Structure I
Amino acid sequence: MVSSGTSLPGTLWIPKSGNKKILAIFIHGSGPNDRDETLGPNAPFLDIASDLLKYGISSYRFDKKTKVAPELFEGDFTVDDEVTDDIVHIVDHFHENDSFKSYSLVLIGHSLGGMMLPRIATLVNGKIDAAVIMAGNARPLQDVALEQFKYLNTVYPGSPFTEKIRETEAAIEYLNSPEFSKDSPNDKLPLGWSATYWMSLSEYDQRRVAERLTLPLLLLQGERDYQVTMTDFKLWKEQLGDNPNCKLIAYPKLNHLFLEGSGKSTPLEYKTAGDVPGYVTQDIAEWLSSKIY
């Protein structure tokens, strides 16, 4: 297990006027993300937080532990070590802080953060008032990774992704076999991640956990996203579409970072500077206002 005592620098923004007393806490995707979820010249969390201020909504963004202290993740760790535990502590902090007693707390999770959001919401039951899943995968992470490699192989034929597909298929087969155990070596497992990490994921079904939530839930998806695709969005819709507390929105022009584009989305697209369109934040802000007030 990874120690929870690591200090994680963050940014708290509170509107100077029109404060609606709503605090949004951002949850990153996979990898060593900073507080803005910076990728190349793009910073989607910064874009959204900036726009939320215009609607009188406060926000808290922080540097992920995998960025601040990557050495903690060189051995065995779980998805809770990477994502869940820190968010639970942050929610507890604001929930117990006298300055935020009158605030409604909201979680906004992107990608892996969106996948883990139902678990986090369950663990902090009663301490948050709404949740937003942005491009959160509904399927197991290993299946989503394999699909990504297959897609990228069509974009870059004959590339190293051909070998990645073979390796990932073999690793998934091993992961699903009786041979898999807590002592399984990393090089036999998908993405080279540890057995403890995959065991922690195998015990979690995000769609079923989300189905049991009673708080308002907003799911957002870019239709051009090749990392978490419309297949995931449709699965969320099948599971949650009849829930009156749940709203789902898909955006035809947006990719995984919620940036606009046209045609097939590729990794090169992330190298072009863009901003999350204002209509995404408007949808979030208006939905929050309708559910919290």
Structure II
Amino acid sequence: MPVFALVLIGYLVGPRLRLEASTLSRVSYYVFVPAFVFDIVSEAEVSLSAAARMVAYILVLYTVCALLGFGIAKALGRSRKMAAAYVLIAAFSNAGNFGLSLISFRLGEAALMPGTVYFLALVVVGFVIGVGAASWAEGAGLGAVASVLKTPALLALLPAAFFGITEIEIPLFLARTVGLLRDAMIPVMLVTLGVQLAEVDNVRFSGDVVAASAVRLVASPLLGALLVGPFGLSGLARSAGIIQASMPVAVLSSIIAIEYDVVPDFVTTSVLFSTLASLFTLTAVLLWV
């Protein structure tokens, strides 16, 4: 409820204050998220083998989800662009706005490290699969996927890893500055999500919207629960992985859909529907993990 309360605040005040979701998103994307990643990773104590297992878990899980979404679309006889939209919805979850917030509330601060590893892996996998599917629908190449390497959150990994590995103490003024920015990330991103949802037009919850969202909200957490064992994930890594696997469709997927003209109204409506439906599905997941 605290998470949805902040989303609701954004949804209500966004139109009234004429807030622009694009501006808020860019501030989060370029400032708050990199600061969060830097702060978490620079102070983290996690083995490379554990991180590798978590990344491999995300890669396999979301690849299977993307294939499942594609298979459902083809079984329903949908067009090439609709099939790409199904893949985009299945492969891009809201691991930032929602995932890290819920992990923090449900599992505590200690779980933010594995949650952040999953988040970073999901950024890469989501962009590669999502942009790849959109490019495939347009008949274009995959050159745009290279932009993933320029993602600010990933760039913040290098200096963060330096301080983490060398154990050099971060200058106090830098540590406090980054800490303030880090604390701002989750509330700003949740309010931004509400503002973005308020901007959704042409809302129609069709059968395709329900089917595509079911891959994200039902199939993904079930697959995630089945895969934690084979990848040797336990404790906080296990719980954080299942929570991240249960997230609704990311708003960023609608941005990609608009950029590549991949049925943007369908993708954006799926974002709204899956976010609303996740109130019930995530409650079940949080009670279980």
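Any read-out appearing in this document is the output of simple, stated calculations on the displayed coordinates, not a laboratory observation. None of the values given here were measured: they were computed from a predicted structure. Cβ atoms are built from the backbone, for glycine too; each structure is taken alone.
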Review point. Which structure, out of I, II, was distance in nm of label points 7 Å out along Cα→Cβ at positions 109 and 173 derived from, given a value of 2.5?
Key: II
Review point. Out of I, II, which structure matches 0.15 when FRET efficiency 1/(1 + (r/R0)^6) of positions 101 and 277 (r between Cβ atoms, R0 = 25 Å, to 0.05) is calculated?
Key: I
Review point. With FRET efficiency 1/(1 + (r/R0)^6) of positions 117 and 165 (r between Cβ atoms, R0 = 30 Å, to 0.05) computed per structure, which member of I, II shows the largest figure?
Key: II
Point to revise | Answer label among I, II for the case where helix-only ellipticity at 222 nm (-39500 (n - 2.57) for each DSSP H run of 4 or more, over all residues; to 500), calculated from the coordinates, equals -11000 | key: I
Study note, to complete from the structure: Comparing I, II on relative contact order in percent (Cα under 8 Å, 6 or more apart), the highest sits with II
Point to revise | Source structure (of I, II) for semi-axes √(5λ) of the Cα gyration tensor in Å, for residues 85-228 alone, computed value 31, 20, 17 | key: II
